[in-house]
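S.K.: Listed below are the structures to be examined.
Each reported figure results from applying straightforward, stated rules to the coordinates on display, with no laboratory input. Being a predicted model, the structure only gives us computed values, none of them experimental. Cβ atoms are built from the backbone, for glycine too; each structure is taken alone.
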Structure 1
Amino acid sequence: MPAVPDYALDDVLELTEPVQYRALFEKTRLEVCSLLLERAATISDLAVALGKPKGTVGHHLKVLEEAGLVHVVRTKKVRAIEAKYYGRTARVFIFHKVGEAAEQPQQVLSTAAAEIAAVPEDTDLPVNSNIRYARIPTERAEEWSRRLDELIIEFGSQPRGGDVIYGFAIAVYPTDRARLPDAGETGAADEAVDE
């Protein structure tokens, strides 16, 4: 089974510098980083995939490279020109909800909701979405969040094949939903009124 992507990269990079946040959290640059999880690519490859001019893609790659988020992973001589193949520096970028990333969790789920809504009702392709709620301690929510991170990394590491790109959206988040009181929190007088 071929490695995905087709170049070596770290598993995780925690974003710690403001320049990294400014570089990553821009729509085109997020798309570039997403595409580079599939394989290393040249500016031309990315320009074709994104439908953007090579100069525009080159600018975005330079910003990402200066922030340490992408780098040249190999070169190849094509005629008299040396083609540069870019790759990510890490499979996963860990970020905090600050600056440019403050609205990222909401934007991710909004994008996923719009993409799910655009799937034709009569599709034969797999589509699944669901939601559950649980009243659990914060420590358990943090554990679930870590487990979901592991699952999404596994999903993104699958060997490439087929003609369809599937999305995999995850979220663990606090809500303000109503909760039932714990058993014993209501008095016997309240029980009598219910009967």
Structure 2
Amino acid sequence: MTEQATPLHVLAICGSLRKGSFNAALLRCAQRVAPANFCFKEANIADIPLYNDDVYQAGLPLAVQQLRADIAQADALLFVTPEYNYSIPGLLKNAIDWASRGSDQPFAHKPAAIMGASAGRFATARAQYHLRQVLVFLNVHPLNQPEIMIPTAQNLIADDGELRDETTEGYVRAQLVALNHWANQLKSRK
């Protein structure tokens, strides 16, 4: 089977819950322009409680168990993150912290891509670099290029709430093609 024909199960983790989120729109754009072999599943991180070691010691909450199972079953990860105060949102960091607990954490050796959109001119550059630091510690293999950092995203959102811009779609498509190739390279090394 060719690289483009082999199904790639991608878990998408969006760091924003806002109804009109630029990042949720960016994720929908990614799903729309992805190679045909991509099978997306969106992680639900909205119901994950704030990390508390007392709760962890009592047993993983169901939402955390589901996230860990979704990560374990994925061939690759796609993080879509806004930037809050020069870093990743607490919601996303909290989900990662929960999912990474224990010696059997499911992130290890997963290929991942990162993208983000914001209203500002610097897009999500600082958040993405912080997320890369976290992922390196978890032994995730982030895709280096192409990087997707969409500035002034409010100018790219159509009346229907979707991110519709040919140039942006081209960048997103290129990153997903690279993720597909990266995931297959890593798989062949095992």
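S.K.: Figure out for me which of the structures 1, 2 the number 25, 12, 8 belongs to, where semi-axes √(5λ) of the Cα gyration tensor in Å, for residues 97-152 alone was derived from the coordinates.
M.R.: Structure 2 accounts for this read-out.
S.K.: Identify the structure, out of 1, 2, from whose coordinates distance in nm of label points 7 Å out along Cα→Cβ at positions 25 and 81 was calculated to give 3.5.
M.R.: Of the options listed, only 1 reproduces it.
S.K.: Then there's this: A value of 89, 44, 31 was computed for Cα extents along the principal axes in Å; which of 1, 2 is the source structure?
M.R.: 1
S.K.: So, one more: One of 1, 2 was used to calculate log10 I(q)/I(0) by the Debye sum over Cα atoms at q = 0.13, 0.16, 0.22 Å⁻¹, for residues 121-168 alone, giving -0.49, -0.68, -0.96; which?
M.R.: Structure 1 accounts for this read-out.
S.K.: So mean count of other Cβ atoms within 10 Å over residues 57-64, computed for just one structure, reads 20.0; which one of 1, 2 is that?
M.R.: Matching structure: 1.
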